[in-house]
Structures are given as C-alpha cells and as structure tokens.
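In what follows, structures are represented as structure tokens.
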Structure P
Amino acid sequence: MKLLTIFCTAADNPMTRVTEILGQHGIDIRSIDFVEHGDEALLNLAVSDHDQALARLIDAGYRVVSNDIVLLRTPDRPGALAQVARRITDHGIAIRSLTLMQAGDAGLVVAVATSDNPGVRKLFGDAVLN
C-alpha cells in the first residue's frame with residue numbers, strides 16, 4: 001500500500017481542491033489527514049487508485065510524494081502508538097510518517113512509512129496487515 005503526501009500552499013484551499021479532483025475521477029479516499037501551518041499545508045492520503053490519484057494531482061500542479069507503507073494492527077490502549085514508534089526506532093529504523101488509519105474494537109490500524117519497511121515487517125510479524 002502507498003500513502004500520498006501533498007505539499008502545497010494554504011491559500012489554494014487544498015482540502016477542497018484535492019478532494020474535488022479525486023471525486024471527479026472516481027477515486028475513493030480511504031484515509032485523509034490535513035494540516036495547515038501558516039502559509040503551508042500538508043495532506044496525507046490513502047486512496048482506492050494510487051496511480052491515477054498521483055497522476056491527476058501532479059497534472060493539477062501539486063507536489064506529491066508517494067511512500068510505501070506498512071499497515072500494522074495493535075491494541076487500542078493508551079501508549080500503543082508510543083510502543084510501536086519505540087519498537088521501530090530502537091532497531092535503528094527512521095519513521096518517515098505514521099498515520100492512524102482506524103481505531104475500534106478490533107484495535108488500531110497504523111500506516112507507517114520508514115527507512116526500512118522490510119525490517120518493520122520482520123519486527124511486527126503477524127501484526128502486519130499488508
């Protein structure tokens with residue numbers, strides 16, 4: 001699975017524009033995170049059609065980075081994300097992004113992009129979902 005990260009200016013109303021572009025092309029958003037800080041904005045997206053979304057967003061003039069991610073399931077309890085992060089970094093693996101994709105009775109689903117995704121897969125074994 002891949003996560004798209006869009007770097008843009010806040011003045012462009014990126015949340016509205018990006019979601020409209022994807023909707024117009026029949027691309028479902030599976031997860032979205034939007035942050036605006038001053039004049040800059042950042043969106044992280046997981047979508048139903050990664051390649052088409054990437055092409056459409058680049059065509060629209062956005063600067064987009066695609067990252068391979070590892071999906072992990074972990075119990076939903078205080079400190080769970082800290083334990084995931086600590087386990088990864090204690091093995092010398094840098095976390096590039098971490099996104100909470102789902103929380104519920106079955107636990108948390110976390111998407112993590114790292115400097116060593118195969119190493120993360122080994123560390124978490126059966127907790128890896130993809």
Structure Q
Amino acid sequence: MEEPKIGLVLGYNGAHPFSKVKLTDRASVQELLRTLLDPLEPFFSPQKARVKCPGGTAVRFDQAASEVEGILRPIWGLAALLAGGGEYRGTEWWIQGIKSGTDPENPEYWGFPRDNDQRMVEMCPLGMA
C-alpha cells in the first residue's frame with residue numbers, strides 16, 4: 001500500500017523523512033537534522049568541496065557559488081547537531097570539503113569573494129561553526 005503524500009515531499013515517493021520525525025526532545029531534533037543531511041551524500045563533489053543537487057535552480061548567481069551554497073548552508077544544522085552532543089556519520093565529508101574548498105591549490109577551491117558575491121553569504125555558517 002502506497003504511503004499517503006502528506007507533509008514535505010521534495011521528489012520522494014512519499015513524505016520526506018524530515019516530515020516523519022516527531023519533535024519531542026533533543027534526540028528527536030538531532031534525528032531531524034540527520035534526515036536533512038543524509039540525502040546530500042550522493043551529491044558531494046569528488047573532493048567534497050561542493051554539493052550539486054539535481055535539477056535546475058532559480059538562483060541568480062553562478063553555478064560554482066550555488067554548489068558552495070550546497071555544502072555550506074547545511075553547516076548551520078551540522079554545527080548545531082555536533083555542539084548539542086549529537087554525532088553524524090558524515091561529519092568528515094564537511095571537514096574534507098572545507099579543507100578542499102579553502103585550498104587555492106585544490107581544483108574545487110571556492111575562490112575569493114567579489115563585491116556582492118553570494119560566497120560572502122555562504123561563509124556565515126563557517127563563522128558560526
């Protein structure tokens with residue numbers, strides 16, 4: 001029997017796992033964060049410095065900045081998860097990605113932000129983490 005499509009679907013056959021987590025305590029919030037991070041795994045670049053989700057985007061900035069956004073925005077949740085005593089099996093993906101993305105010698109280097117560059121916005125989670 002097919003699961004009813006309620007809650008957030010986002011390309012899943014049924015509700016996104018995020019929609020199924022009942023928030024009751026710290027552990028449930030940590031589980032919710034994991035359901036947001038796990039689906040990104042197949043979209044990491046080889047050096048882990050970028051995340052390119054499938055499909056088109058509606059962004060008004062370059063593709064590279066969009067992929068930098070893909071790895072850095074989730075750090076808001078990952079940092080909170082780890083700071084709150086949680087664990088995440090994919091933490092090393094982000095550590096490797098930050099190392100690769102900030103290394104000017106790496107082919108996946110994020111580059112220097114220019115005036116009005118989206119990369120400046122995406123650096124905020126790094127400062128918080």
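Every read-out reported here was derived from the displayed coordinates using simple, explicitly stated rules and does not represent laboratory data. All of these numbers come straight from a predicted model, not from anything done at the bench. Cβ atoms are built from the backbone, for glycine too; each structure is taken alone.
Taking distance in nm of label points 7 Å out along Cα→Cβ at positions 75 and 99 as the criterion, which structure among P, Q has the greatest value?
Greatest value across P, Q: structure P.
Can I ask one more? Figure out for me which of the structures P, Q the number 2.6 belongs to, where distance in nm of label points 7 Å out along Cα→Cβ at positions 83 and 115 was derived from the coordinates.
P
OK, next. Among the shown structures P, Q, from which was the value -11500 of helix-only ellipticity at 222 nm (-39500 (n - 2.57) for each DSSP H run of 4 or more, over all residues; to 500) calculated?
Computed on structure Q.
Can I ask one more? Assign the value 28, 15, 14, calculated as semi-axes √(5λ) of the Cα gyration tensor in Å, to the correct structure from P, Q.
Value 28, 15, 14 for semi-axes √(5λ) of the Cα gyration tensor in Å corresponds to P out of P, Q.
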